[in-house]
1. Using the calculated result 14.1 for mean count of other Cβ atoms within 10 Å over residues 14-21, pick out the matching structure from 1, 2.
2. Which of 1, 2 yields 20.8 for mean count of other Cβ atoms within 10 Å over residues 46-53, as computed?
3. Kindly point out which one of 1, 2 the value 15 was derived from, the read-out being relative contact order in percent (Cα under 8 Å, 6 or more apart).
4. Here Kirkwood radius over Cα pairs in Å, for residues 70-165 alone has been calculated and equals 14.2, so which of 1, 2 was it run on?
5. I have 0.30 for FRET efficiency 1/(1 + (r/R0)^6) of positions 54 and 190 (r between Cβ atoms, R0 = 25 Å, to 0.05), calculated from one of the structures 1, 2. Which structure is it?
6. Suppose you compute helix-only ellipticity at 222 nm (-39500 (n - 2.57) for each DSSP H run of 4 or more, over all residues; to 500) for every structure in 1, 2: which one lands on -23000?
7. Just checking, which of 1, 2 has the largest value of percent of Cα pairs over 23 Å apart?
8. Identify the structure, out of 1, 2, from whose coordinates distance in nm of label points 7 Å out along Cα→Cβ at positions 62 and 78 was calculated to give 0.1.
Structure 1
Amino acid sequence: MLFYFLFLMNLVNPYEFVSFHGTDKHILYFQVIVSSILLPGIAIIMMYSLGLLSSIELDSSKERIFPFIAAAIFYLWLFANVVFNPMMPRLFVVMVFGAIIGLFLSMVINLFIKLSIHSLCMASLLTGVVLMYIEWLNIIGREFVFSQKSMILLIVLITFLTGLVGTARLQLKVHSLNEVYLGYFIGIIAPVISYFTLDYIFYG
């Protein structure tokens, strides 16, 4: 989700990353891929190889605990690298912090019900794009960056994909309707909480 959001931010408003010179932007992409995709994936494979997981699909709520902890470590490492970086666009820092909030909420909720992480991630991406649109409205000369029609189409597309992912989880019978809705709910509120609390918590 973070990688997709970073890509969309760069697509919608590349001027947000004007402070990144040379290979700096590629290094940022690499950090996001490693900490949010590669390392969590390797951790899950290692846990499966050691017999800590019966399936890479993480069907059991109990088996999700160790992957959650591993992902939390990698996400916190990423956040520590971006939160006080003056070149970093604020909205991306918001989404990283929101991912951490969503992850820890999921860890707690997982003790009682196995919510859909797929739905959570898609709802987070959708919420992030809506927040991006709100900030885009305040850009001077925004039509030269990305047209309003394109922004609306992007939101509609991700809304459709969000619904499609939830429907797929139901069709595969790996989640109940309540688990999918709960994933959507956490995916929406986590970035919103981050958006309104980040400055107060970290920048005084």
Structure 2
Amino acid sequence: MIIKQIPMGYMDNFSYVVGCAATRKALVIDPAPAVDRIISAADKAELKIVMIVNTHGHGDHTAGNAELKRRTGAPVYIHALDGDRYPQADYLLKAETSLQLGEIVFDIIPTPGHTPGGICLYAQGHLFTGDTLFVGDSGRTDLAGGHRPTLGASIRRLMQLPDETVVWPGHDYGPTPSSTIGWEKRNNVNAEEYGYRVADVP
């Protein structure tokens, strides 16, 4: 798997180009407005963008959708419960599903709480968390559609993944640009409240 984490500056967002090394196909996760940076990253890695996936429907994560689709022809995916936030989407994801990118299968994990249709993408030991889980923190629940107990349940579900799973967040809000599930169990400020702190994780 090829992963290009792209700092956008726009609300400290991260956008991602994730590619299959065998087929050179790529998907983009949460394109912020600086679409030129996304296309440049894909071109330098010799990847062809064939999908655009939004982890949720907030504008800072969907702002680049239309331009990126216009320039690449890639369809836009979003969860059905956030479909009203981006009605131009081509495909609405429902329940437990997966997306195939070349030889990579991404498990789509519904993680409501920040928004009703929040999702994470998981493949080959890598977890793209949008605004569900940040490095050392979690997403807001004081916006429309947010619900803190629901977000806590979603994060507890993520904590069932292997400790070595790499966490790739939707914003550059933490001390490092990525972390691991094991690190979050020890250090996330919400771990006690949400009931997943494990003090002795190596």
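What follows is calculated from the coordinates using simple rules that are stated; it is not laboratory data. Just so you know, these numbers come straight off a predicted model, no measurement behind them. Cβ atoms are built from the backbone, for glycine too; each structure is taken alone.
1. Details: 1: 14.1; 2: 22.6.
Among 1, 2, the structure yielding 14.1 for mean count of other Cβ atoms within 10 Å over residues 14-21 is 1.
2. Numbers: 1: 13.0; 2: 20.8.
Attributed to the structure labelled 2.
3. 2
4. Here the read-out was taken from 2.
5. That value comes from structure 1.
6. Of the structures listed, the value fits 1.
7. Comparing 1, 2, the top value of percent of Cα pairs over 23 Å apart belongs to 1.
8. Values: 1: 3.0; 2: 0.1.
Matching structure: 2.
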